[in-house]
Structure 1
Amino acid sequence: MSKENNLKKIEDILGNWNPIGVPELIKIDEYKFYAHAIWQKCKTVDDIQAYLTSIFTQDMGYELTKESIFDIKSISINISKFLD
């Protein structure tokens, strides 16, 4: 797959996660920045998980729960399939 297709897949994964409940019409745009940051900064599942955890706790202000930790880990695994 091309870089553009992989970035779109990552955007879709983040948009489906949507922990802050961004409205459907704008959620992909909301998470586009994070998808590009993941593409540039993250090389492993652990990198992705650390980055998403930081977003979730620091940027969004949520506390980690068993459910959110599980979700972040699952999403990180799914996203890692689309990194080159």
Structure 2
Amino acid sequence: MAAEQGHDSGQLALGYMHFNGYGVPEDFVEAYARFSVAVTLGNVNAKKWKDHLTESMTKEQIAEAQKRSKEIWAELEARK
């Protein structure tokens, strides 16, 4: 899967799926985390989605999502 291989478009797609609940449970924390990783990988569209999503999240959710994005990043780095 593209996301597991560290592709920005794969991370964006997973974020979008979690944002909308397409094939997975709707989860703004996971969506934010995936968008954050995609941004770090250089995806400019992910930044727009992340910014949009932030407006609907609490500070606690954002903190949790930031922690989750670090976990995802560590998982990607371990696969290299």
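Of structures 1, 2, which gives 2.6 when distance in nm of label points 7 Å out along Cα→Cβ at positions 32 and 56 is computed from the coordinates?
Answer by label: 1.
helix-only ellipticity at 222 nm (-39500 (n - 2.57) for each DSSP H run of 4 or more, over all residues; to 500) was computed and gave -23500; which structure, 1, 2, did it come from?
Considering all the candidates, the number was obtained from 2.
Compare distance in nm of label points 7 Å out along Cα→Cβ at positions 8 and 72 across structures 1, 2 and report the one with the greatest value.
Checked 1, 2; max of distance in nm of label points 7 Å out along Cα→Cβ at positions 8 and 72 sits with 1.
Could you figure out which one of 1, 2 the value 2.8 for mean projected area of the Cα convex hull in nm², for residues 24-63 alone was computed from?
2
Going by relative contact order in percent (Cα under 8 Å, 6 or more apart), which of structures 1, 2 comes out largest?
When relative contact order in percent (Cα under 8 Å, 6 or more apart) is calculated for 1, 2, structure 1 comes out on top.
FYI, it's all coordinate maths here, none of it is from the lab. Keep in mind it's a predicted model, so treat the numbers as computed, not measured. Cβ atoms are built from the backbone, for glycine too; each structure is taken alone.
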